[in-house]
Structure I
Amino acid sequence: MRARLWFALHVLAALLAAGAAVAEPIGSHFQLTPFGGFTMFDPKLRYPGSNAPLTDDLYVGGRLSWESKSWIGIEAAAGMTPTVEDLVVGGNDYDWTHASGNLVLSPARGRWGNPYVFAGAGYTQLKPATGEKRSTNTFEFGGGVKLWMTDAVGLRFEARDVSFKPLENLSGQNHFHNMVLGAGLTFALGATPRDTDGDGVPDRKDKCPATPKGATVNATGCPSDSDGDGVLDGLDKCPGTPKGATVDANGCPSDADGDGVFDGIDTCADTPKGATVDAKGCPSDSDNDGVLDGLDACPNTPAGAKVDAKGCPTDADADGVFDGLDECAETPAGLKVDAKGCPIEVMERETELLDTGLIRLNDVNFETGKAEIMPESYATLDAAGAVMLKWPQLRIEIGGHTDSRGGVARNKALSEARADSVRAYILRKFPALSPTQFSTKGYGPTRPVAPNTNPLNMAKNRRVEFVVLNKEVLKKEVERRRLLRQSESTPADSSATPK
């Protein structure tokens, strides 16, 4: 019952003292604790030759420790309890003592409190009023909490288990455990005076206790800010900051867009890096192409031309006329164009088609004796294909023709294979065209346009022809354009798509 009462008193005292835990000694130092409490003896502990247990009783002692700056410390602990044999009238008196050295661990130090655990070794002694004293080695462990009222004085509450082998070899007994519960007033000796904000002025004199570390302070611990930028002297690495400029944590002006004008003063704060700006930090665009001066690699772009991210005009179809100015923006590669970017050859071929009902190509070359088209012929075929795109209603026969050299049958077969190759190329290059629009035929040497009497005439006979099979469509378009020219109500447009 007494043990429980003492334990309850300890808990109550700890709770009452918790409100006082507002301080803590800092730095390496010594701690001295006069200690008092209550010892609860192991019920099986007997003095040799006696059958009576020992009575739980008051404990007095002390603790002397050295605390490092970290959470490790060492401590000497000692104490004694006067007791008597329990349940025995006129029983013998005893003095029970113990002493030990302990390693103390405090993993959660703070101004709110300091819980700790410890373990160590020492010895214990049981000395009767009459008779021989008995002693043995001990293992001690336990824990508690220190609650600091000031940086020099605090309360310590502790539970300690003094564990040891039997004082005498008693049958069936392995270890004894005497429990010491108690409290003491702890004095910190040699601790560093507290300077919470580390400004060199102790807390007891510091009128500005929350000063950031490193700031310059006066005798009362208060900081200053000479340039009024919000960063205290001593922390301000750029003390001459212009008024109004935004600064970083070091007090140095920032320039988020890197234009040379400080944030806070910069009225165009999102200027792309590298752009030329005025005194207010705003960029310019001299040629109005949407790319700022300083970033514009082509500063004299013609008005209306499209440009890339560097401000240089683009030419998607590589015809020499800039995008945005190019009225025929998808000109096939290799075709010559006029000043507006429209293919000259396409217009010429379309005129030929309207005038004659066919397009005759003499410069489509193939590998000798084969149907493979030579790369230098692609531009010519592209011009014809571009015309075909504008006339999806036409049915076209692609005819292949040769000169008179070689056998007629062989030349017919070769010319048909070549016509098939041209059809395949046109459909591959212009996927918008319908395969049903085109048919092929090989004529060989049977339809010469000139006598095969010399190399020049033979070259004229080696040709590919796109022949319109439904010429009524062409006639309607020719008539429409004639009427337009006569009325002069609308400028003639030889590239108009027939309706």
Structure II
Amino acid sequence: MKTKLTFILLFSLIISVYSQDSNPDVKKWTLQECVDYAIEHNITVKQNEYDITLAEVDRKDAVGNFLPSININGSHSWLGGLTTDITTGILRNQTAQTTSASISSGVMIYNGLQNINRLRRANLSILANRYQLNKIKDDISLNVINAYLQVLFNKEAVNVAQPQLDISVEQLRQTNQLVEAGTIPKGDLLDIQATLANDEQDLIIAKNNVRLSLLSLAQLLQLENYHLFDTTESEISSLPLVNLTNYSAEDIYKKALENRNEIKVAKTNIQIAENDIKIAKGAAHPTLSGFYNWNSRYSNLNRIIGSEININNPIRIIGQVGATGQSVIADNFIPITGSPDSFFNQFDRNRGSSFGLSLRIPVFNGFKVSNEVKRAKIFYEKQKYQLNQEELVLERTIHSVYIDALGALKVYEAAQKSVEAQNESFRYAQERFNVGVLNSFDFSQIKTRLVKSQSNFLRAKYDFIFKVKLLEFYYGIPIVIE
């Protein structure tokens, strides 16, 4: 009765677990889908995409520096008190309104090649931001690949635990028959029941690890419905066909110097620093610019339409003859004013324009130019050291990963031999156990060693796969999990 109850509880548990895993609403994701989704929805990626957009705006500013500027100005004024009559040019107490408008344009002809260097800097800044974005995408891809491999590892661990449970169930059935027939003692049945309980626990733990790794991957992808998330049922049945002896760490490092984005960012930043030095030095050069101005005005003051002799003072003295001292007189005319001319007539009559060149030669500006040049040179030297630092980190990382991969290969080969030997040992022990030559305790020990060797084999296998994929990643080979 106790044995039947154990069977019922065991199979009900397994059925409940598989019923959760077989939910038809669960979407199974491939590795490429996971990587693409993580990159598309990552916040850091979106922020750096805006950095590229801002760099493109800066480039438009740099292009605009080559274009002439055009400005339209206008004003309307109310004048009161002693002001100049714009019609007669005489100071008088008056109240008037004036409207003026002008168009001005200017273009930089030469400014020490600063505009050209600013445009080059803007283009390099866009390139650097794109390299930086690609680096972020690479880091995200590696994190997703590592998490995805962890899911596959845990799923294969379930595939290892499940057959062991099936074997224990079959052993329990056979042992129960032998105990009932009086062939073996009941203690062997208790040993098998204990082994079955352990195998049941191992299977539950393995399945729970699958769920935890799926949850970790779903959180990395920032999925909300993580309970409907799963990976495709793909297994890595064989290791990557990569012969590490064909690639030295130095070869991989040289290749990485050509394609790694962090190196490209550092090199581009050096070029940006070189342009900053040129821009700073350009401020010490003379600047030559051209300009053109057009203006006109309107006034509501009365206009002069003619003249007449002042009857109160018809003549005026305009000078004297030097030899005789005789006064020179002339008729004294006074202007005749009329209503203001129309707005458009005044604007047409009062228009004027000017154009020319403007030259500015810097002589002394409080050491600003020289200090900017010094700052630019310091920044340039810092960027050179940054490149050296990135190269050293990359070289150290590649050598470390390469050594780890060689070690992981040896561990994998040893684990493979161990699991083959344990499989053969278990097969022989199972035959002996089935005929009653081997007791349940010794058989359980052999089975435990098999399970341990299988677990070690899986761990060594996925550890080697990840390290090889990491080397391929540094070498510039796209990472593909089949």
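Numbers for the structure displayed
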| item | result |
| --- | --- |
| Entry that produces 11.5 once distance in nm of label points 7 Å out along Cα→Cβ at positions 67 and 411 is calculated, selected from I, II | I |
| Structures I, II, by distance in nm of label points 7 Å out along Cα→Cβ at positions 179 and 443: label with the highest value | I |
| Origin of the derived value 8 (relative contact order in percent (Cα under 8 Å, 6 or more apart); candidates I, II) | I |
| Winner on mean count of other Cβ atoms within 10 Å over residues 195-202 once structures I, II are ranked, highest first | II |
| Computed -5500 for helix-only ellipticity at 222 nm (-39500 (n - 2.57) for each DSSP H run of 4 or more, over all residues; to 500) - originating structure among I, II | I |
| Structure from which 32.3 was derived, Kirkwood radius over Cα pairs in Å, options I, II | II |
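FYI, it's all coordinate maths here, none of it is from the lab. If you're wondering where the values come from, they're calculated on a predicted model, not measured in any experiment. Cβ atoms are built from the backbone, for glycine too; each structure is taken alone.
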